[in-house]
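The structures come next, written out as structure tokens.
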Structure P
Amino acid sequence: MGTEDAILELLSALENPIRIKAVVGFDGYIDQIKKVVQKREGKHFEPFPSIATFAERLAFAAGKSAQFELVSQALKLGGNAPIMANSLGRLGFATTCVGTLGSPAIHPAFSNLPAQLISLGPPAETIALEFGDGKLILSDVKAFEDLGWEKVKEVIGVDRLEDLFLENQLLALVGWSNLPLANDLLQGILTHIMPKCAGGNQQFFFDLADPTAKPPDHIRALVQTIGAFSKFGQVTLGVNENEAIYLYQTYFPGQSLPDDLQLLGVDLFRELNLHQLVIHPLDRALLITEDGAIEQLGKVVEQPKIQTGAGDNLNAGYCLGICLGVSDRACLVAGIANSGAYVSLGHSPDTRALAQYLRTWLKSC
């Protein structure tokens, strides 16, 4: 199946109303999106065009110190769980978002999130510095220090957690590298919740977030725990290119990286207890399963309005494809299109906007 057929398959599936229930957890941030000023003349400024040019200026400041002006672009909800829940809700999922969304009341940044909200405490804070070739995310994650099984059990209750895991077709459990007690929380769910949900055949989607600050043993234990969910449903792990490389270095220490990202993904998949591994570089997405690997090129967005959250929107689009039951390539197309529409519009698309993006993509094939 080629790209055109996959787009047509997805457009056909989107003609019917989406009646899918999803729960997403467990983080939550307030994101401040900023540009870093390279040059300024009066009210006009030019931001650093790339991380590389900013890095050069930083290197020049070594031993001398420097000051950089930041220009605020937006203050918005953040975190893998809220951004993904927002996208799923916009796409028509009946979504519940569980995370650090505010205490004692929900923070106003989350007030328009199209989901039922369950807060576990105050949100973490992030400053996202956006450049033309990527972003630098600076996070204060003190809010997650006690976010383990005991805290979640205390706030939500075991009975309600059981209902959430039984009643929802999609269980998107994301952002794990940022949670100090991630393995404890997942082990608690595995031990106390999942045995009572056996036979539910849910779709599990996991996203690590950036694991590079964590020691290899921690990441291997976390991924092993994620794989343990495979006996309760289909497990998909989504990672970006840098995360895939770090995982490869974790599982194959001292070995040279394969020249091809697809080969890297296949080698990595063989080490993990997963049903699907999705890797999404900036320009494409790859899916690796027991049947092999497929690669889907994306549609370049020349002037993105936003970058922070693009991966979470790709994950949401991919999960849409899984839940609609479309082909593997159409799932990749759904992810890429949902992310592309997000960075083009500056916000998560609904199904109508997603369909329009797909039609535009189809014309360019």
Structure Q
Amino acid sequence: MLVNVERRAQGSRTMAYMSPVLAMVLTLFTGALLFWIQEQNPLQGLYTFFILPVADLYGLSELGVKAAPILLCAAGLAVCFRANVWNIGAEGQLLMGALFGSWVALQFLESTSGWAMPLVLLSGALGGMCWAAIPAILKNHFNTNEILTTIMLNYVALNLLLFGVHGPLKDPDGFNFPESALFSEATTLPVLIEGYRLHLGALLALLAVVAVWVVLSRTFIGFQIRVLGMDSSAAHYAGFREKKLVLLVLLFCGAMAGLAGVSEVTGPIGQLVPTVSPGYGYSAIIVAFLGRLHPVGIVLASLLMALVYMGSEMGQIQMGLPLALGGLFQGVLLFYLLACDFLIMYRIRWQGFASNVATNEA
């Protein structure tokens, strides 16, 4: 049997939006199979993974806590991907935002100034922007591949963070633990509901999504970004400044990821620690495509991804499952999403060996 792959004349618009739904359904079936392989009740496993974490108000508030940084990163990545700029470095930009913001927050340990919190948030966004500017400059002036530069800078950012918490930013009274001092109340994001951890960062994430929607759909700069993503030759012919747009989208994405990082250390964590992010920047890539780069889709996909993180923790507590199962679910979801998208654009035809020989002889 031989396989012949041919491009469809026109992809189905309906299936393009149904593809994420189909990918999620297939992921659930695969998850049930994984639970069965591990000698667990599949229905109980799915319930523990996807329903039990949000069975009460506290769980729902925690869903918002985990979704906020993913949503901020995904909003920035959506702008990059719209411009066909493949930024894979949101994780590193998040870590640098946390590092910059923490350094500023540590300067206000004894302060009660109302300017402390805005300065910390701005410094976090600036840290992410500075980190994103590196691949932007390299791409614009040396024609480097932004996929390689951004993903490698993730590891550099992680090591800088580790250097900070083991060195100059380590709490001198912290019994030698690799963490900074606890931030003051002036540099800690206020909670939205008393007694819960849901903080102001969740509202900032929603505002960022609204801003992205307005910019992309209602402004001329958004129009230029979309044209650049669809056809760079047309953008060049229209007189759009490609290098300026590449720099702009990467800086914006870096600012959003940096804001996500500083919101984590000033929100639920309250200090700089080595484990600021369990991989939010990488998960945001899946979220951006699962949400079809649309604001509403990104919000829903962020909630789903946050639920996966919570489900993996709940599965470890309730059923003794490995925490890495959450990462496996993310990988399976991405695989099915890519497979469904491929089948929307391409048709696979199976041909017998004999018919293929006859065609060649003819």
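Here are some notes:
- Parent structure of the calculated result -23000, given that helix-only ellipticity at 222 nm (-39500 (n - 2.57) for each DSSP H run of 4 or more, over all residues; to 500) is the read-out and P, Q the choices: Q
- Ranking P, Q by relative contact order in percent (Cα under 8 Å, 6 or more apart), the structure that comes out highest: Q
- Distance in nm of label points 7 Å out along Cα→Cβ at positions 42 and 258 from the coordinates reads 5.6; which among P, Q: P
- Origin of the value 18.8, 60, where Rg and Dmax of the Cα atoms in Å, for residues 26-185 alone was derived from one of P, Q: P
- Entry that produces 30, 25, 22 once semi-axes √(5λ) of the Cα gyration tensor in Å is calculated, selected from P, Q: P
- Structure from which 26.6 was derived, mean count of other Cβ atoms within 10 Å over residues 98-105, options P, Q: Q
Every number here is computed from the coordinates shown, using simple stated rules; none is lab data. Remember, it's a predicted structure, so these values are computed and weren't measured experimentally. Cβ atoms are built from the backbone, for glycine too; each structure is taken alone.
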